[in-house]
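All of the numbers you see were taken from the coordinates with simple rules; none came from a lab. Everything numeric here is computed off the predicted structure, so don't read it as measured data. Cβ atoms are built from the backbone, for glycine too; each structure is taken alone.
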Structure P
Amino acid sequence: MFRTITAIIILLATAPALRSQTQLTVPQNYSLPIRFTEETITLDGKLDEAVWQSADPATDFWKQSPIDNERAEQVTEVRMTYNEHFIFLAAICRDDPEYVIQTLKRDVSGTSDEFAVVFDPVKERTNGYYFSVNALGAQTEALISPSGLGLGAVALDESWDNKWQVAVQNYPDRWTVEMAIPFKTLRFKAGLPEWGINFVRIDPGSNEVHVWAPVPRQFENFDIGYLGQLQWDEAPSGNGKNISLIPYTRLSNFQNFRPTQSTKTEWAAGADAKVAITPTLNLDLTYNPDFSQVEVDAQVTNLTRFSIFFPEKRQFFLENADIFNEFGQGTDRPFYSRLIGLDRGGNPIPILYGLRLSGNLNPKTRLGLINMHTRGDNGRLGQNYSVVTFQQRLWERSSLKGIFLNRQAFDGGESQALDYGRNLGGEFNYSTPDGKWRTNLGYLHSFKEGYSQKNQHLYGRFDYDGQQFRTFLTVQHIGENYFADMGFNGRLQNYNPETGEIVRIGYTEFGNMLNYYIYPKNSKNVNIHWSGLENYVYINDGGRLNEWYTRLRHFLIFKNTSQLRFRLNNNYVRLIYPFAITETPLPADSYNMTEFNVQYNTDLRKAINMEVFAVYGQFYNGTKLTYRGSLSYRAQPWGNFTLGLENNHIRLPEPYGNVNLTLATARVEINFATNLFWTTFLQYNTQADNFNINSRFQWRFAPMSDLYLVYTDNYLIQGLFGPKDRTLVLKCNYWLTW
C-alpha cells in the first residue's frame, strides 16, 4: 500500500508539468505610474488636492463576477501618489446613494459596497496585502497567502491588523475614497521599480465584482497571479527604522462556582514588539502575552468520532502565517498554532515569552522561525515550542518548502530529555502561471522517544480550475506512530468507550471532487448552476476499508444573491470500536447510511434575511433529522441582530435509545461608529452542557490602540441551571511606532 501511494503521489506531482504549455491569461498590459508628491494631502475623502488632478488614472474596470469578459457599467477611477512616509490612493466610485452597508465593524469585507486595493510588493505572486473600505468608512486590512485548503489558490486572512488611514465622502452620484498606507505597514523589496497591484470594486446592488486587471471568475478577485503593475518613478529604497511597541495592561476578575466557589482578581501587564529587520523581514517579540479580548469560538454540534478543527484568532500568530501553516493536507497539519498557549479544550495556558521571525530573505526565499515558552503549574510541565521553516520560490508560482518542529517539556528550568515531539519534512508545490493547474507532494517524519516505525505522513494533491470544469484528487498516508505534538491530526486517535482507551490507527485517504458550472446567458434569475460529485475513502493500515463518503450535489446561485442547494450523501462506516453517541454505545459493526439535505438562503442584501437547512436520513442503525436556521436583521449601518437554531433528532433502536441535541445562538452587534463596537454572542449547547455569554466592548481610541471590556459567563444546562464560571476583563493596549 505504501508503495502504491508513493507512485500515485509522484504521478500527481508531475502531471501538471506536462501542461506547462497552457495558454496564459495573466494580465500583461495593465500599468499605473505612481509619482512622488511634495503636496500636503489632507485625508478627508474630498480629493481636492492638485495632485489628484495630475495623477494618471486607472479606469475601464472589468466585471469579475458573475461575468468576467465584459466591461463594468459602473465607473471607477483610481489615482495614486506617495511621499517619504505614505502611499496615497484616491478612488471615485460612481453609483447611486442606495448603498448596501452590512456593518461598520472593522475587518468584515466582501458584503457591502466596497473598494479595495491589492498589493504584491515583492512580485512573488504568492503573498500580498489587501486594504478595503466600505462606502461609510469601515476598514479591512488582510494578508493574502496560499490557501492550502479547497480549490482556491489564495486565501484572505482578515485577522491581521496594522496601521493605515482612510476617509470617504458620499455624494448623490458617487462616493470617494482617500487612503494613506504607511510604507512601514508593508514588507517590500527595496529598489524594486514595479509592484504588483490591482483594484477591486464590490457592488452588491448589481451583485457584481469589478476589477481593474482582469481576473477569471473561477478565482478570487484578489488573486495575486492576476495583477497589473504599479510603476514607481523612483523605486522605494526602504522604510527606514520600523519598530513598534504594543504594551498592554489588564485587570480581570474570575469567579469559579464549581466544585466550590472561589474568586480571583488579577492585574497583569505585558508587551509585544515588532521590529523590521529588513523591509521584507519582520521580528515579533512578546512577553507575557494576553489574548483575553479574542472572541470565543463558535460552538458546533459534533456527530463524528473525531475532533473539530477551529481557526486561529490570536493576532501574534497571523502575519505570514501561511509559511508555518501550509504543510500537510486538509486539516492534517504538523503545525497548529492553537496548541501553543491553549489546551485541547481552548482554555488558556500562560505563555511566558515568544519570538517570531518571518518574511523574505530575498525575492525568492522566505523564512519563518518561532520560539515560545509556556509556564508550567498545577502538575503541568512547561513547554518550549520551536519551528523553523523556509520557502524557496521556483519559476513563477511554484515553491519548495521545508519545516522542522520541536516540542520540549521543561520542569522549571530543567529540560525533560525524553519528553519531546519533533517533526521534519518538506513539500513541493507546482502551479502554472495562470493558477489553473496545481499540484503538491509532501513528506513529514515524526520523532518521539520509543517510536521508530510507522511514523510518516506522505501526501499529494492535484487541482484543476477551469471556468466550467474543476476537479481535485488527493491522497495521503499517515502511520499510526506519526505524532504531531504541535499539529492537528483528528482521525488518528480512536476512542474505545468500553475501555476508556484512545487507540492510534494509521490510515490512507483518497479524495476527489468533480464540479461542473453552467453560466446561463439568458436567464432572468440564475447566475450559476453548479453540479458536483465528491468521494472520500479511508483505508486503515492492514488494507481494510474503514469509511467511504460520497456526495452528489446541485446548487443554484441566483442573481439576487440567494442560493438553493441540494445534496445526496452516502456514508459507509465500519466501526472499529463502539461509538458512544448515546449512553449505550453503538456496537462495532458496518453501517451504510444515506441522507438527503436541502439548504436555502434569501437575498443577503435585504435588511431581513434568513437561511434554512434540513437533512433527513439514516444514522448508523437508526435515523437522523437535522434542521438548522438563522434569521438576521440589519439596521443599516449601525446594527446587526441574528438568531440561530440547530436541532439534531437521532432515533436509534433499543437498547441504544434516542438523543436530541440543540445548539441555539444569538448575536447582537452594535456599531456606534467605525471605531466603537459592542458585540454580544450567546450560545446554548446541550451537547456541551453549556450556556455561554460573551459580550465585548471595543473602543479604538487611536490607530491600532484599543480599550476592551469583555464579560464571559458559562452556565450548566443539565439539571439545575447554574453558573460554572464568570470572567470580567478590562484591557488596554497602545501601539507606539518609531
Structure Q
Amino acid sequence: MMPGVTRKTSEMAVWLRQLARCYGIEPFYQDGTDSPHTVPASTLQSLLSCMGVHVSDLSDVKKALKEAKLDRWRRIVEDVLVVHPSKTQQAFSVVLPIGEHSLEQVQLEWVFENERFKKRTFRCGGDKGKVVGTKSIDGVRHVRMSLHYPRAMVLGYYRLTIKVHLGSGVIAGKAFVIVSPRQCYRSSRPRRSWGLTVQLYGLRSQRNWGMGDLNDLQTVVKWAGETLQAGTVGVSPIHAPTPGVISPYSPSSRLFLNPLYLNIERIPEFQNAPALQKRVGSKAFQAELGRLRQSSLIDYEKVTAMKWPIFEALFKKFQQHHGTSKTQRARAFGRYIQKEGMFLERFSVFQALTEYFGTSAWEGWPEEFQNPHSVQVERFRIGHKNRIRFFQYLQWQCEEQLQGIKRTARRFQMPLGLNLDLPVGIHPYGADAWMFHQELAVGFSIGAPPDWFNRHGQNWGLVAPLPTKMRANHYQFFIETIRHNMRHGGVLRIDHALGLFRLFVIPEGGSGKDGAYLRFPVDELLAMVALESVRNRVVVVGEDLGTVTPIIKKRLAKAGILSYRVLLFEKKAKGAFRSPGQYPENALVSATTHDLPTLHGFWLGRDIEVKTQIGFYPSSKDAESEWKQRARDRVALMKALNKETLLPLQGSQHLPVPFSKEFCQAVYAYLARTPSRILIIPLEDLLGEVETPNFPGIPGSAYPSWRRKIHRDIEGLTRDGHVPQFSKVINRERLAHSRSR
C-alpha cells in the first residue's frame, strides 16, 4: 500500500473513532481475558449507519463530527430531561438562536403537560432568564439560558413544549420530562425475606398437560406462603415465545405472555362446555396427556398440538355467548382490550400475520407488511378482526390467571408475591422487534466479548436496541416493557443489568471479535426503572454477575437496585468462601442460578462431566485442571460451613461429605445468615436435582436445556414433611440473624 493511502486511512480511523464516541460507541475495549481490542472501522460505520449517520470517506466523517458536536447547540431543548423531587427549585437549559435580536426582544413560553393532559404554562421575557453560555454557529448567535421547573412536581412523565418568540417568528422545541424518585422501591416488611424459584415449564403435576402451567404456579405460591412462610416465589420468564425457540430468554415479546402456560380447566368457557369436557376426558385424550406428563423432557410441539385446538374451541364458545352481546364477561374483555391499547392490537396482528405467512421471520415478509404502520397491515387488521381477537382473548386469559396468582399471594400473606424475570433482549424474528424496529440496530445482535471460556466471544442472537432511537421516541418501548413486567409481582429481576449502562453488540455474520460496546443513557433508564418501581411497589434486582465494574455496582446500589450474589462466585482471593457477614445488605443471594450447575450437580462435578463428554475442553489438561479446582472449592465450602458450625466435620477436611438433604440445608442456612434482603432457593436444589435447567454454550443435541422437568410432582412435594422442616430452619436463621444486627 502506498504511504499516502496509509496515512489517509489512519487519519480516517482517528476521526471515525471520535465520531463513534459522540454516538455512544466505544472504539476500544478490553475483553474477558484482559486483552485489548480495537473495533473494526466497518463495525463503527455500520453502527453509525443504523443511527442515521452515513459516512464513507474522511470528508463525511469530519462533517458528521462537526454536526454532532454542535447538536446540543442546535436543539432548543434536550430530547429527554430527568428531575428528582427537591425542596429547592430546579432548572433546565434552553438554547435560543437569537441572532441579531437582543434578549429584551425575546419572549419565552413553556408548558408542562402531565399524563392526564393537565397543563401548566409559564412565560417570561428573554432578559429575565439566566444566561449560562453563548456560541456563534454559521454567523448566528446562540444563547443558552436556564429556566425553572414548576415547584412540587408530582412523580411521573411530562411533555414539555417551549416556544421562542423572535420578533414576528416563533421557534418551538419539545422534551420528554421524567420526574423520578432517586431510588427504586424498598419493601420494609419483612426486611429480610426468602423464597423459592421455579422453572415454570418444568413443574410436574398430576393434572397439567405435559408442562408446568399457571395452576401449578398457583399451587406452589399457596404452599410456599401458607406452609413454608416464604416471602416470594420466583419464576423463569413466561413471555410470548418465538416460534421454534424454546429458551425463555429469547422471547418474541416481553410485553405479552405465553398462552401454553394457561390452565385450560380454569377458563370459564371450558367450565361451561360439557361437550368439550367430554372430549378432553376421553380415554384417548387422557392417554396422550398421561404420556406427556410422564415424560422426563417437555415436548413443546405435542403440548401445543394438544392445547391449541382447545383454545380455538374455547374462543369460539366465547364468541357465541359474548361476542355480540353486552354480558358482564364481554364488557370485561372490552375493558382489557381498551387498557392494553395499540400494543396488544399490534402484537395480535403480528401473531395473525405469522400464521398467514407461515413464519415469524418478518424481514422475509412482503415489504409492505414489514412496517406495522403500513396501509397494507391496516387492511389486514380490518380483514382479520376475528383472528386478531382470538390472540387478544388468549392474552386476556393469561392476565386473568396471573392476577389470580397475585391475589393468592396476598391471601397467604406472601409480602413480595411473584419474583418475575425480565430477559435482556428479544428475538429478531419476534413481535417486539416488528413493532419497534425503528428503535433497533438492524443487523446487530447482543453478545459478549471473548473470554477464557469462549475465545471468539458469545452471540446471544438477541436484537440490539439503539440508545439514540430509544431516546428520540421518548423510551416508549422501554417504559411499556418495564410496566408490563411489574404489574403481576413484587420483585423484578433485570437480566444482565449491565445492559442499562452498555451492551456488547456484534454485526451480523461476525464473531465477538468484531463487536463493540454501545453506551446507554443510564441516568434516564434508571430514572424510569425507579419511577415504575415506586408506582408499582416492586423491588428491583439487577443481575450484576460477571465483568461488572465496581463503579457500575455502586451506581446500581445508589439507584436502590439490589445486587445479585451467588455463593459459587463469592470467594476471596485465596479461594475461601466469603462469610455470611461479608455479603451486602442490599442484595438477593442464592447458591446457584439456572445457568450454573445445581448445588448437587456442582458437588458431583456434573457440569465438568458434560463438557468433557462433548469435547468442550481444548485438552485433557484443561478438564483435569477444572476437576482439581472443583475439589478445592468443595473443601473450601466445607470449611466455611464448619466455621459457622452448620455441618460438623466428618473425617478429614480434605474428604468432603456426600451430598445430602442435610448438606443442602446447611448451605442455605449459611446464606440465610447473610444480611442480604432476599434469599432465593431454587426448587432444583430443594429437591436435590443433579441436572441444571440450562447449560449455556452447549447445543440442544448434547444437552436438553429448557426442557427438563423436576423429578417429583408438586402434589407429592407439597405433602413432603422434609420441606417444611427445611423452611423452619431457614426462617429461624433469617429471624435470628436479623435480630442480631
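Quick one: distance in nm of label points 7 Å out along Cα→Cβ at positions 100 and 436 came out at 4.8 when computed from one of P, Q, so which one is it? Going through each structure in turn, the value belongs to Q. Look at percent of Cα pairs over 38 Å apart for each of P, Q: the largest one is in Q. Given 10 as the derived value for relative contact order in percent (Cα under 8 Å, 6 or more apart), which of the supplied structures P, Q does it correspond to? Of the options listed, only P reproduces it. For which of P, Q does Rg/Rh (Cα atoms, Kirkwood Rh), for residues 36-443 alone, calculated from the coordinates, equal 1.06? Clearly, the read-out refers to Q.
helix-only ellipticity at 222 nm (-39500 (n - 2.57) for each DSSP H run of 4 or more, over all residues; to 500) was computed and gave -500; which structure, P, Q, did it come from? Walk me through the numbers on the way to the answer.
Details: P: -500; Q: -12500.
Source structure: P.
From P, Q, which structure was FRET efficiency 1/(1 + (r/R0)^6) of positions 92 and 364 (r between Cβ atoms, R0 = 41 Å, to 0.05) = 0.60 calculated on? This value belongs to structure P. Supply the structure label, taken from P, Q, corresponding to mean projected area of the Cα convex hull in nm², for residues 372-675 alone with the calculated value 20.1. Label of the originating structure: Q.
From which structure (P, Q) was percent of Cα pairs over 24 Å apart, for residues 260-411 alone calculated, if the value obtained is 41? Show your work: numbers first, answer last.
Values: P: 41; Q: 44.
Here the read-out was taken from P.
Among candidates P, Q, the computation of FRET efficiency 1/(1 + (r/R0)^6) of positions 220 and 588 (r between Cβ atoms, R0 = 35 Å, to 0.05) that gave 0.20 used structure P.
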